[in-house]
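> Each structure below appears as structure tokens.
Rule-based calculations on the coordinates, nothing more; no lab input. None of these values were measured; they are calculated from a predicted model. Cβ atoms are built from the backbone, for glycine too; each structure is taken alone.
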Structure P
Amino acid sequence: MATTKTCPVCEGPVIGRSDKKFCSIKCRSINQYENRQLTEAFFLEVDRQLKINRKILKKYNRSGFTTIRRSQLFEEGFNPTFFTHYWKNPKGEVYLFVYEFGFLKKSVNGKQKYVLVTWQPYMNTSKKYF
């Protein structure tokens, strides 16, 4: 007795070749469209957060080098897990960058802070991208 496969879109029976996944062209198309929307949604979420991070870093780093409380950045929606590349200084500290604005997490007197920097030409030799 052969078992019939079920279409993942409409749950109807899949009839035909053994490697067939969908019951019709319409269901296959619906599946591809839904997958594309999920991919686009992820891209838009990442892009949106990168723009927010850059805007916040730019706002607080007018001088090119400053230190700010972690809580102040987070209150405005900053998320340090979204960044474009990193740079490792000679001390071994890793600065994460959102385009031209970088940040480094530091603990100063038990308080969490971020050192904010702007990308400099001398950093080009050891730039790392993901």
Structure Q
Amino acid sequence: MQHATRRLRDHGRLVTVSTIGTAWPSPGEAAYAASKAAVEQITRVASRELGHHGITANTVSPGPTDTDLLRASAPPEALDGAAAMTALGRIGHCTDAADLIALLARPDSRWITGQNIHADGGLT
């Protein structure tokens, strides 16, 4: 983030990625959740520090997302259970978070800053 902020021009966009694990923690993920919580707070501070340049800083926190890692670590019934808990009835796709990141990177997102947006299909 330090390198990125040195290269951002006025009215630029900074988007970091966290996890809903900071709002909905799982057993055994304390260090991971803590590191992502730090990312969220640093991003909020960055929104205040960079705002006078018209630069926005936001975090996207994806929910359960269909990746090889998730499929390797969770049995199919757990994935089905996670999908059933979302308002949209499915787990996420990588493009779900990517599309939100792209939206926040657009010039017309200029009034959105300091936010942590959960891309989790209504899970949290």
Structure R
Amino acid sequence: MKNKVGSFFVILGIMFLCSMLLLAILSLLLWRMDGGSSLLSGGVIAVYILTNILGGFLTGKMMGQQKFFWGMLMGAVYFAILFFIGVCLMGTKISGNMQLISGAMVCVISAMIGGMLAPSRQEPHSQNL
């Protein structure tokens, strides 16, 4: 179990590295193309979806059982960290902000889908002699 907790946080780190890389690529593309704010918000949502699908997939593969639950948990933890950073560093307003709810739903649902796409781990059957 201790190994799985450590792996959970390694996967979370991979998700944040993946997000940073994809957001850097998105920034470069928007800078080169003079993209507008609608393209930016759509790109950020796409980055979050891809990142959470990857995280849910890796978590579901690691856990092997209840993959959708572990994917949802990974998406919720990912969003909670983003939310905490937003509140502490950026002064994000909490009350009446519907984007927070939709952002949480995007993270949780996409990570759940990633978990459901992960292959199941087959437990070896013990044979009684």
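> Using helix-only ellipticity at 222 nm (-39500 (n - 2.57) for each DSSP H run of 4 or more, over all residues; to 500) as the calculated read-out, with -11000 as its value, let me know the right label among P, Q, R. Intermediate results must be reported in sequence, preceding the final value.
Details: P: -11000; Q: -13500; R: -28500.
The correct label is P.
> Quick check on the output: 49, 16, 14 is semi-axes √(5λ) of the Cα gyration tensor in Å, derived from one of P, Q, R. Which one produced it?
Working through the options, I get structure P.
> Still on this structure, I have one more. Computing distance in nm of label points 7 Å out along Cα→Cβ at positions 70 and 86 gives 1.6 for which of P, Q, R? Present the calculation step by step, with values, prior to reporting the outcome.
Values: P: 1.6; Q: 0.6; R: 2.8.
Comparing all candidates, it corresponds to P.
> Turning to a different aspect of this structure: Of structures P, Q, R, which gives 5.1 when distance in nm of label points 7 Å out along Cα→Cβ at positions 30 and 102 is computed from the coordinates?
Source structure for this number: P.
> Further question: Quick check on the output: 0.15 is FRET efficiency 1/(1 + (r/R0)^6) of positions 14 and 78 (r between Cβ atoms, R0 = 35 Å, to 0.05), derived from one of P, Q, R. Which one produced it?
Derived from P, not from the others.
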